[in-house]
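Please find the structures below.
Values in this text are rule-based calculations from the coordinates and carry no lab data. Small disclaimer: the values here were computed from a predicted structure and weren't measured. Cβ atoms are built from the backbone, for glycine too; each structure is taken alone.
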Structure P
Amino acid sequence: MYSVDLVLVGFGNVGRRFVRLLGDCSSDLRDAHRLDWRIVGIATARHGVARNLRGLDTARALDLVERGQRLDAIDVPETPGDGPRSAIASGVELIEQIGAAASAGGGARRLVVVETTLLDIAAGQPAIDHVRAGLRAGAHVITANKGPAAFAYAELDALARSVGRAFMFEGAVMDGIPIFNLVRETLPAVRITGFSGVVNSTTNFIITAMESGREFAESLAEMQAAGIAEADASLDVDGWDAAAKASALANVLMGARMTPQRVERTGIGHLTGTAVRQAVARGNRIKLVAKGERRGGDVAVRVAAEELPADHLFATLGGQQNALLFDTDLLGQFAIAQLGGGLTQTAYALVTDLVAVARRG
């Protein structure tokens, strides 16, 4: 049995769905994958911190946060046999404290940090610091946050290798659809030479809705209410989310040193319902497309709205559907599509990364 202690940094929609999904899949995880888990720490920006090295009451943690209350009620600052522990004000401090306690305990359980904080498009923080702290504390780290791979992949990958731990982020680009694991595990000796894709669900939903006569603001509000759109709407509408995902793809799959700020970027804020419907009348569809390609020794990345012919793969995507098309040296082109995305799919990506960590042993 592979036993893990989980430290959750971030406990929003995705983090809470991850916890519930672990419960839903617990029998399969234990029986089929020999994975045993417990949550020993949760750090949030608005609801405080809770820790208990013997395992937190996750049902109560979920209830407290969803009722807008703080987690202090279930925090155990001192556990018999563990020694006194200081107050905690950040995710980094929680990781460091639990990592030190786990190291001192010398037990057989592995520590895994699950990072689900919101994307910071300026510098990828504090998610990058959370990943660094986890790896330095001897933990494997999995995240659904695009920031670490989009801003600091080379550094964090090198750190993970140096300490013999995993740094995984399958949910960062296309929810639960395997992109990074697909290339890493199933395409040995294949070189990715370029990619293009519709990778932002919110903008694709808005454009599709405008095709049918709905208004921009109404469609965006619906995606925000569902927890799909970023809390800061500009991240989706202005193309920043797609730029972060494209940066992550370029960095991980093409060896680039990209950041979202270096991406040539145009969002969909300039689009009107009239323009979108006129494209349809011409037999085309407008999509926000992210692209990466090699230019000499560098990788160029751009995000822009494009008018595509109706028979193009991306033109067939409606609502929240996404797809990526890859160019390779040995296999030519191949594509992967997601026909339904959401919180469950993103949370599932965290579960797959956790299983992948367990398989490493």
Structure Q
Amino acid sequence: MARARSALARKLRDGLEQRGYLEVETPIAVPVAGQEPHLRPFETTFTPDPPVPPGGIEGARRLHLQTSPEYAMKRLIARGGFSRCYQLARVFRDGELSQMHNPEFTLLEFYASPGSAATIMADLEQLVFACAAEAPARKGPGRRGSGKISLRPPYERLTCRDAFTRYAGFDPFPLDAAAFAQAARACGVRAAEGAGWDDLFTLVLLEKVEPALGIGRPTFLTGYPASQAALARLSPTDPGVAERFELYAAGLELANGWSELSDAREQRRRLEQEQRLRRELGREVFPLDEKFLGALEGIGDAGGVAVGFDRLLMLLTGAQSIAEVLLFPAAEEYGAARRAR
């Protein structure tokens, strides 16, 4: 597996650099955490040793381990000279431990300006194909298919509206929360009483739509509802839909990307909305990243994506869990630490 990880990283770097992307590094410990409502960042502290030089940092400074390098990479794009950049980044998310999640993992993120969701999808499918022509079809509960899945482009493009209609039997976009809950029950999905529209969308997506995606070949799921894309540009023809996509292969989510929102005022409004949601969920509310907001309008028309490196390796090797492709999975490491105590 160590050899497979090394080979995949090398192929990804080669493919991106052939397409004009420059590898960059951004800080892992950051002063401002992201606002995603359902993520919990790890916290650490920087304490400067005295004496503090003139203009230096006085006193301890609270930091968080990045959940994504997105904000910093967009600031690089805005500087100029980094119009196409990528990073294989170690990222951290507290509480995430399951068959598909590890609290520390690797993201491949790349951004292009000028660019859009469409141009990033085109680069991504060519990049994945350069890594392998086919992959084992995944089996098990909630998964379909056997034999091999072809990774040869072009990949299927399927809107959320069409995917829900095809695999759940209804179009959620014109429905309010009550009608959505009724439609979800009709297709066999049970939600908590009073669940909101976005919670219902996610639940039906996970139970009915995702397992059916990318069975014969990978699928780009596109046209997400605007409420599901806080950092994405909205469609110029339908403001209720965001230019966001996710890539699925054999029912496995591999990537999440979009056309970048470059309107700083609108971005501030959306992040403030996420702050309110975090507060309602009882999560800590972090200050806004003013450096990110200040740089945002300098990125122009851009597109970007975050690719789960470990999940892509799962696809290529046929692994059924993320622990199989990690050299030190958290479940083993944390469990060993408990036993040692």
If we compute distance in nm of label points 7 Å out along Cα→Cβ at positions 150 and 198 for structures P, Q, which one ends up with the highest value? Q
Winner on distance in nm of label points 7 Å out along Cα→Cβ at positions 110 and 310 once structures P, Q are ranked, highest first: P
Winner on FRET efficiency 1/(1 + (r/R0)^6) of positions 206 and 254 (r between Cβ atoms, R0 = 25 Å, to 0.05) once structures P, Q are ranked, highest first: Q
Assuming -10000 is helix-only ellipticity at 222 nm (-39500 (n - 2.57) for each DSSP H run of 4 or more, over all residues; to 500) as calculated from a single structure, say which of P, Q it is. Q
